[in-house]
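> Right after this note come the structures.
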Structure P
Amino acid sequence: MFIGHIAVAFAAKKAAPKTSLGTLLMSAQFVDLLFPLLFLFGIEHMRLDPGNTAVTPMDFYDYPISHSLLTGIGWAVAFGVIYYAIRKYKVGAYVVGLGIVSHWVLDFISHRADMPLAPGMTTYLGLGLWNSVAGTIVVEGAFFAASVFLYLRTTVAKDRIGTYALWSFVVFLVLLWIGNIFGPPPPDLDSFKYVGLSGALLIVWAYWIDKHRAVAVEP
């Protein structure tokens, strides 16, 4: 998934209102930021394979450090402990940890059977939602829309930036998602490395949004 992972960050704001949207997005996208880095240094691997699924031409055949369930739990514990040490916010620590684990769960739903359980294991899982373009659009799109709605119910804009930054972010993500589904595959793997790493800019954008929004207070 793509915007499905970002949807987790929007929805998680309800559970951890004191945690910035940027931090929630960092946790939900952590393994997708780690993988391009490991791929860049030749530690994990993928290849272009048009037709691999209906949605993506990427064949993720070797990424047990970033994307296995076991290491995901390990990253989640580490992320949660570090967050708690800095912020002293127990609920936020649990939520950001679960955000990292949610990545494996959503990838398990969308990927074909290429999701590893642990490094060294030859068992791979995946329900294959990406085999259906229509199914992907309906499921991921509905999840994203619901999460944005929940974020809007949880927060209010403190100024115009809080409104415009959020909606430009949402529109940009939807356009990028549509382009990923219907656009041509990347020309080479090198472009994927740097595009993947540029996802960190979305986290900066999310911090900017949340800085200009406040948690809504019930009357």
Structure Q
Amino acid sequence: MTKIDVLTLFPEMFQCPFDASIIKRAQSRNLIKVEVHNLRKWGEGTRRNVDDRPYGGGVGMILRVDIIDAALKDLRTKMSKVILLDATGDRYTQAKVQEFSKLEHIILIAGHYEGVDHRVHEYLADEIISIGDYVLTGGEIPAMVIVDSVIRLIPGVLGKDESSAVESHKEPGYLEYPQYTRPEIYKKWKVPDVLLSGNHKEIEKWRKES
């Protein structure tokens, strides 16, 4: 069974996405186990502080390396891969999804505020991952993206019909071909003739070229 732990300051953000659809079904069948942890559990003092002002000045607050290290000491095992979600990281691709889907234990660190103490990048995280060249409020949504994409490739999670829909993404740069259904004509928008021809060789050729 694949285990995924998520470290975040906003665990409530994960309730709806993780309690529905494929993720919920996979957990109910014991194919995966996803746990979301509030980083403040490892916070300091009565207010469970997890951040502080940046050295050298600057706007905002930075998540502390010692707090994240304490959390990882409780969660990390020899089989764990720790992934920090950060806009400066390597681009997330389907090849990376396949790699992650073969892991036994993934720990995702969802950064927030103005960032994470860079010593987390240097000494604690095994990989730094970005889902795109843009800035989000925090790492929660990227963490959801990784969980959803990885779970889909775990054997037994998807049914046969759903699994076939994933096949088109296994080759780098090759996305799903255009698909159509009834009605054949709608507002003069017609389904391509080749799909109505019954000629499977031509249909396959059209799909590869589309």
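Every read-out reported here was derived from the displayed coordinates using simple, explicitly stated rules and does not represent laboratory data. This is a predicted model, so every value here is computed, not measured. Cβ atoms are built from the backbone, for glycine too; each structure is taken alone.
> Work out the source of 0.75 here, i.e. which of P, Q gives that when FRET efficiency 1/(1 + (r/R0)^6) of positions 62 and 78 (r between Cβ atoms, R0 = 35 Å, to 0.05) is computed.
Q
> While we're here: Which of the displayed structures (P, Q) returns the greatest value of Kirkwood radius over Cα pairs in Å on calculation?
Q
> Moving on. When relative contact order in percent (Cα under 8 Å, 6 or more apart) is calculated, the result is 29; to which of the structures P, Q does this value belong?
The value was obtained from structure P.
> Matching task: 18.9, 60 is the computed value of Rg and Dmax of the Cα atoms in Å, for residues 110-189 alone. Pick the structure from P, Q.
The read-out was computed on structure Q.
> Quick one: distance in nm of label points 7 Å out along Cα→Cβ at positions 150 and 198 came out at 3.0 when computed from one of P, Q, so which one is it?
The structure behind it is P.
> Using FRET efficiency 1/(1 + (r/R0)^6) of positions 134 and 158 (r between Cβ atoms, R0 = 30 Å, to 0.05), single out the structure from P, Q with the greatest value.
When FRET efficiency 1/(1 + (r/R0)^6) of positions 134 and 158 (r between Cβ atoms, R0 = 30 Å, to 0.05) is computed for each of P, Q, structure Q gives the biggest number.
> Looking at structures P, Q, which one was helix-only ellipticity at 222 nm (-39500 (n - 2.57) for each DSSP H run of 4 or more, over all residues; to 500) calculated from, given that it came out as -21000?
P
> Follow-up question, since we're still on this one. For which of P, Q does distance in nm of label points 7 Å out along Cα→Cβ at positions 30 and 118, calculated from the coordinates, equal 4.7?
The value was obtained from structure Q.
> If you rank structures P, Q by mean count of other Cβ atoms within 10 Å over residues 54-61, which sits at the top with the largest value?
Checked P, Q; max of mean count of other Cβ atoms within 10 Å over residues 54-61 sits with P.
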